[in-house]
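Please find the structures below.
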Structure P
Amino acid sequence: MSAVLIRDIESKDYLSVASVWHEAFVPLTDEALITACKKMEGDSRYRIFVAEVDGKVVGFVSTVEALAINLPDGYIKVNSLAVLPKFRRRGIGKMLMAYVEELAKERGSSLVELASGFQRTEAHEFYERLGYQKTSFRFNKRI
């Protein structure tokens with residue numbers, strides 16, 4: 001496999017990230033994804049990193065830096081991680097997560113956390129292989 005470059009997202013990458021999203025997650029319009037990326041671009045707490053192979057975006061991870069009463073040094077929450085199916089099992093997801101962990105260390109954060117849908121059992125195995133532990137259920141309510 002060619003070398004993998006992990007870098008910050010650029011506006012020219014938005015549609016490529018949308019393509020990766022469509023392969024991994026529930027439907028989302030390109031316009032909605034682009035709007036979200038633009039909003040994140042203006043807030044330094046949010047970061048999106050892309051994995052590029054031969055000039056093509058093949059994966060991405062999006063994060064947000066947050067504080068919590070029990071984590072005064074803050075934490076990094078992974079909002080989404082995806083790699084195109086034909087590039088999976090090549091270490092790209094692991095590289096993206098390592099990049100996030102380095103960001104957390106640089107920022108002095110004490111934790112990296114994420115949520116993953118019940119049905120994504122392969123993703124759960126992936127995260128556990130990287131040393132992540134299942135510690136809770138996640139709840140949400142659409143308003």
Structure Q
Amino acid sequence: MIVRNCAGGVVFAGNKVFILKNDKDQWVLPKGKIRNGSLPTDTAISRIKYETGINANIVSTAGETNYEFFSLSRKQEVYNKIIWYIMETDTSDYNINKDEGFKDGGFYPIDEAIDMITHSQDKSLVSLSYKRYLEIKNDEIDEIYA
């Protein structure tokens with residue numbers, strides 16, 4: 001079995017979250033393999049930029065997920081372990097990297113995105129990340145007016 005350490009982002013623009021439709025017609029979050037000793041934070045930021053064209057910054061950690069699948073090209077099981085970050089951008093501009101096999105994507109209202117997302121653990125991740133994101137934003141507002 002191949003074990004891959006990955007990092008990705010739950011990217012918010014206001015009250016919307018970014019999701020991608022991959023080559024298997026699954027709605028997913030942007031992520032990628034951590035390579036060459038890179039930090040997970042750097043990987044998350046660079047993969048968001050590479051897959052979506054979005055410049056996003058990390059607000060907080062979001063948690064970890066993992067899954068296994070059988071790779072037809074590698075002819076063996078692959079175990080992906082993903083570190084997730086809550087991220088934000090101040091623009092809703094994006095550019096989906098179709099060369100990577102992504103078919104569609106965009107910023108969607110939270111409830112709509114959760115309904116669209118294919119995997120249940122990603123649905124939970126978005127829901128929990130949005131609650132945490134709102135807490136962080138409210139704390140920032142409270143600090144400004146304190």
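If Cα extents along the principal axes in Å, for residues 57-128 alone computes to 40, 26, 18, which of P, Q did it come from?
P
Given that relative contact order in percent (Cα under 8 Å, 6 or more apart), derived from a single structure, equals 20, which label among P, Q identifies that structure?
Traced to structure P.
Which of P, Q yields 3.1 for distance in nm of label points 7 Å out along Cα→Cβ at positions 33 and 105, as computed?
Label of the source structure: P.
Hey, Cα Rg over 2.2 N^0.38 Å, for residues 25-96 alone derived from one of P, Q reads 1.26; which structure?
It must be structure P, since only it matches.
Assuming 0.8 is distance in nm of label points 7 Å out along Cα→Cβ at positions 17 and 65 as calculated from a single structure, say which of P, Q it is.
Q
Just so you know, all these numbers are worked out from the coordinates, no wet-lab data involved. None of these values were measured; they are calculated from a predicted model. Cβ atoms are built from the backbone, for glycine too; each structure is taken alone.
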